[in-house]
1. Please state which of the structures 1, 2, 3 yields -6500 when helix-only ellipticity at 222 nm (-39500 (n - 2.57) for each DSSP H run of 4 or more, over all residues; to 500) is computed from it.
2. Give the label, chosen from 1, 2, 3, of the structure having the highest value of distance in nm of label points 7 Å out along Cα→Cβ at positions 189 and 293.
3. Tell me which of 1, 2, 3 gives 0.45 when you compute FRET efficiency 1/(1 + (r/R0)^6) of positions 181 and 301 (r between Cβ atoms, R0 = 35 Å, to 0.05).
4. 1, 2, 3: which one has FRET efficiency 1/(1 + (r/R0)^6) of positions 125 and 173 (r between Cβ atoms, R0 = 35 Å, to 0.05), as calculated, at 0.20?
5. For structures 1, 2, 3, calculate percent of Cα pairs over 18 Å apart, for residues 237-284 alone and state which one comes out highest.
6. Given that log10 I(q)/I(0) by the Debye sum over Cα atoms at q = 0.13, 0.14 Å⁻¹, derived from a single structure, equals -0.90, -1.03, which label among 1, 2, 3 identifies that structure?
Structure 1
């Protein structure tokens, strides 16, 4: 256990959170979620833990939206103790589990939609890798670019991490070739549609939630690593996603969520394309001391299944730790 964790465990029962919350009151905590499950299985955030997190936000903080955060800062009166809830991709469990809880607690949420996924044109490439890995049977795995075989004794998650990390370095065509070779290697066919556990929301579901207050912004069309694309391919991804949301939902699209969201996954070309196409802001997948310092690089905290980690995020412990270095 690290020294910081020891201090955290000592300070928890002694009023640590009330102190850190006050010290971090001007620092907005923008949370990033992906998937919710009805049980403890599947590697997703269990719904009971998600409910506790949302109830904590509702009871103790000021749940708000990114546009309201931006407006309050422009007006010189930033929202104190602000927490924003965001979801990426558009999996079916957002409607099954997450949105009903958010509605019940009155906490606003933005969904960053991967529009080709929701439209049924594709299923997400990380899920394609996981499906192959889970169905590889008792055999080692090889794929183009691997230095040797991935041992059959590796867990599914370890195997997936190795292949997915490699695919993050590739442009879409090369990545797709690797995935096709992976399926040939494990001797199964790539399903044309996402298997049930990987399926998306439908536009009808999104529209129904939109009438109940859901905000929908863009997360690209096909979830590529944008820095691996040509300038025209970047424009196509951003434009197609925006137009599909506008066509299917009839709403204005202002925000964008960078696929994968790390610093290396977007650059000046991507930001310029967003501005050219009329986007107003963009979000990343890592935290910073000043989340709104650059409106096309608004930072977020990952929200996982650990309640201690969640408390460290929303009560400002992580923020203060960043400040202290």
Structure 2
């Protein structure tokens, strides 16, 4: 299968208005027509970003700005929005949470008043629910223009982030509970791993929020800008929730470190007490261990027992004093 055939296989068009809905597959690039067709909204979707020549041909046939077409040739964009006359180019770097890790996917969108062309890096997406809603006439999409469709697409991306957050939140629920904190290396590693995943998700949502703020101010969506304001608020709310979870995890880590520190302090205190108990005893023993020829106490009949008694008495007094002070 050559590149043009793969492009056509991975490309489909949805055309709808309030009264009609249709989905079209293509047999040739020349049959892809994005021109205005009454009050219909056109949604062209392509899976794959490696169709440079085919994208260029479709764009030129449908009077898409050359600068925007050149932008689609680069499959590594930061989140950005560029508005040219009556067209908009939107690049979004999407984070998908799969197999307990994040994978990035580049999505590109070309938007005009009556159509959206979405180009996705991988086959399969989060937009099937939108297609079903439009097909079944659910909601107000069939009454709106292409900019409302763009709102639904970005909303679906935010919903995907919400699902990723819910998954991460559920997995970290146990370690976020103060009742399950254990001062172990496994607990610290699990907590730090959860925190780093939340940081990655927050960074992705923050970048998406910046793109939404730019879209909100674009001329092409001015009559529907309040919808994008709502998306911005959703993103902000999710970021605030992630911040709260991260603070919980950091608080738990600090508590673990404090527990380790307290345990170390207890060990050091015990060792210090035993050292203090034995210092005077060692001092007495060292005196009578000196090899002088004349030491009167050495000739005392009960000297050995007296010295042992003095040692025991000193240790007992110190032990009583420490106990009274509640040092252990």
Structure 3
């Protein structure tokens, strides 16, 4: 079922990187693609690291970027991203692109989920800790949701067993379900670990007549205006924090009034008791011929707890 989360669009974007004969990773240009959730902290870490390592070129390409490029270097012929040929959009899309790349253009994939058993020949270096919860418009802004849901209530909302906020302690208002784009590690984690099922598959215990609306992950400002006060969507705690710290991080604040909700009375990120949506995030590389310079960078990034904290990630 999980393989269905990788769409033809993601596969098309990936295929654009793979037009030249196979070769080992290049020696002086290092590029990462993938996760939306970790793109901002990795950009900050990349910018910091390259100040001390000017002998190499370091880049972290934003999820779904429609501009920018990976320079030609070694066996990599170079890749230019456009609206018709965007960068991999999300963790799964990034990992798939890394696996499929035979040109040495992609050196690592940012991932907000763990590797799957089928994703062989790869190593994931833990970057830090995060949590995925549900988010809804704050009541002070007219939102209808309560501040807490039980795990059963959350699961029943995405099965349309619960369809109105008044059924779970909120104010009357038909619930509008949202999920992240296909290829997203946050989507994958929310479906498999928090919900325990794929809410886009209708029928059976899922009583919904239609699939949930799809928007870019961690972007409250993409919720339709008419749905704003009654919408529910998954949201990364780290992304929410980085956006709230926009004055320091430079990350655009896309929350648009959406706040994180608790589950079973436990706040996202709590370790005692443990929040159901706590997760680790990673940087993934190919085992074969992994350059020492790349491993040095990824291990250095994992140790930068102060920078990570500013962007909402735990050590």
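1. Values: 1: -13000; 2: -19000; 3: -6500.
It traces back to 3.
2. Values: 1: 5.2; 2: 6.9; 3: 3.1.
For this comparison of distance in nm of label points 7 Å out along Cα→Cβ at positions 189 and 293, the top structure is 2.
3. Details: 1: 0.45; 2: 0.05; 3: 0.90.
Source structure: 1.
4. Values: 1: 1.00; 2: 0.75; 3: 0.20.
Label of the originating structure: 3.
5. Details: 1: 26; 2: 59; 3: 45.
Going through 1, 2, 3 one by one, percent of Cα pairs over 18 Å apart, for residues 237-284 alone peaks for structure 2.
6. Numbers: 1: -1.05, -1.20; 2: -0.99, -1.08; 3: -0.90, -1.03.
Label of the originating structure: 3.
Bear in mind these aren't lab numbers, they're just calculated from the coordinates by the rules spelled out. If you're wondering where the values come from, they're calculated on a predicted model, not measured in any experiment. Cβ atoms are built from the backbone, for glycine too; each structure is taken alone.
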